[in-house]
Structure 1
Amino acid sequence: MKKYSIESFEQLVHTILRPNAVMQATPEQITDWLATSIKLKESLSRQLLLDSLYSKTEEENEILVERHQIIVATLLNQLFNHQHHESITREHRHFYQKVAAQLEDIIAFLKNNFARFFNTD
C-alpha cells in the first residue's frame, strides 16, 4: 500500500520528532529531518494538485482540502506542544519552528490554490 505524503508527515511529527528523540538526535539527524519535511511539503503540494485534477466532483475536492487542512492544523498544534516541552533547548525550538514553517506553507498553498474549499473558520 502506497503511503501518501500527508501520512508520512504525520509519522514524522508524531513518531520521529518527539521531544525525547530530538534531544538525543545528532546534528546530522536534525538536518535530515528538516530536509525530509521540505521534501514532504513539495511532494504533498504536487499530490494535492494531481488529486484535485482527478477528482470527479467539487464535493471530492472540498473533502480533500478539508481533510488536509485539518491534519496540517493538528500537526502544527503537535509541533507547538513539542517545542514547548520542558527539555527543549533554543536550538531545538528553532528546528521545530522550521518544520512548522513547512506545514504553514502547506496551509498557504491550500488557501491560495483551493480558496473556494478552504475553511477560514
Structure 2
Amino acid sequence: MDTKDRNKLLFWAARFYGAIIAFALLFFVFGHAFWGGIGAFQSTKEIAGFIGFPILTLIGLLSAQFFPRTGGIITLMGMGLLYAMMPDTILNVYFGSATLAGLLFVIAGIRNRPTSSSDGYRLSENF
C-alpha cells in the first residue's frame, strides 16, 4: 500500500467516522431544541459548552466532509471550548470520539495538502 492509498484510506475513515458522529449530534441538537428548550440551561457556562458541543462540533464535522483540514480545526475548536468550560467532560468517551474525528480530519487534510499553489484543493483529484 503506497502513500496515496494510505492517505485515501485515512480520509475515508475520517469521513465515515465523522458522519456517524455528526448523525448522532443531529439527534442531540434536535432533541434539545424541541424537547429541552433554551430555558433548560442553568448558567452561561452551560450555554458556552453547548455552543462548543454540539453546535461548533457539528458545523466542523459537516464542513470537514468537503474541507477536511478546516472542518477538523473547527471541530477541535468546538471541543476545546467545551473542555475549557466543562473540564469534567475531558474523560468522557463520547466527547473524546468527536475529538478523535476532528483529529482524523486534520491529519487527513495535512497529509493531502497541495504541493504547489497551482495544484488547488479539489477532493475529486486528491482523494
Structure 3
Amino acid sequence: MNTQQDFFTPPKLVGQTLPKGVTEADLANLRSYLISSAASWRTRDDIGAALKWEDRKIRAAAQALGSTIIRGQLGYKLTAACTRDDAPLMLQAADAAGSQARHMRAYELEVRKAIHSLIQST
C-alpha cells in the first residue's frame, strides 16, 4: 500500500468550468505555491503577495481546486499536506461549508416558491 502524499497530480475538474479570470496555469501556480509551503497554512495576504493576485482571484482559484485545498480560518493548505493536528481545522472548514450550503439551499427554495407564486397568479 502506497501511503505517500500526492502533491503533484492535478485535480480532475470533470464537468467543471473554470471561474472567470482563472486559468489552468493559475491553478498550477496556486498549487505550486502551497506545495512550496506545504507544512504551513497560508493566508490570502500571503498568497496575494507571492502571486500578485487579488482576493477574488485567490478565492476563485481555491474554489476551483475543490477539496484538494482546505479553506479555513487559518487560511489555505493543501489537503494532502494536512496532518492529524490539522483535523480540527479541517472539520471547522467542512462545517462552515455545510452551513453555507444549507443557507444557500434555503435561499434557493424561497426563490423557487416566489417563482411558483408568480406563475400561479397569472
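Hey, Cα Rg over 2.2 N^0.38 Å derived from one of 1, 2, 3 reads 1.16; which structure?
Answer by label: 2.
When distance in nm of label points 7 Å out along Cα→Cβ at positions 58 and 82 is calculated for each of the structures 1, 2, 3, which structure yields the highest value?
Answer by largest value of distance in nm of label points 7 Å out along Cα→Cβ at positions 58 and 82: 1.
Supply the structure label, taken from 1, 2, 3, corresponding to relative contact order in percent (Cα under 8 Å, 6 or more apart) with the calculated value 24.
Among 1, 2, 3, the structure yielding 24 for relative contact order in percent (Cα under 8 Å, 6 or more apart) is 3.
Taking semi-axes √(5λ) of the Cα gyration tensor in Å, for residues 18-65 alone from the coordinates of each of 1, 2, 3, which one would give 35, 12, 4?
It must be structure 1, since only it matches.
Please state which of the structures 1, 2, 3 yields -21500 when helix-only ellipticity at 222 nm (-39500 (n - 2.57) for each DSSP H run of 4 or more, over all residues; to 500) is computed from it.
The read-out was computed on structure 2.
No value in this document is a laboratory result; all are computed from the given coordinates. On a predicted model such as this, the values are computed, not experimentally measured, just so you know. Cβ atoms are built from the backbone, for glycine too; each structure is taken alone.
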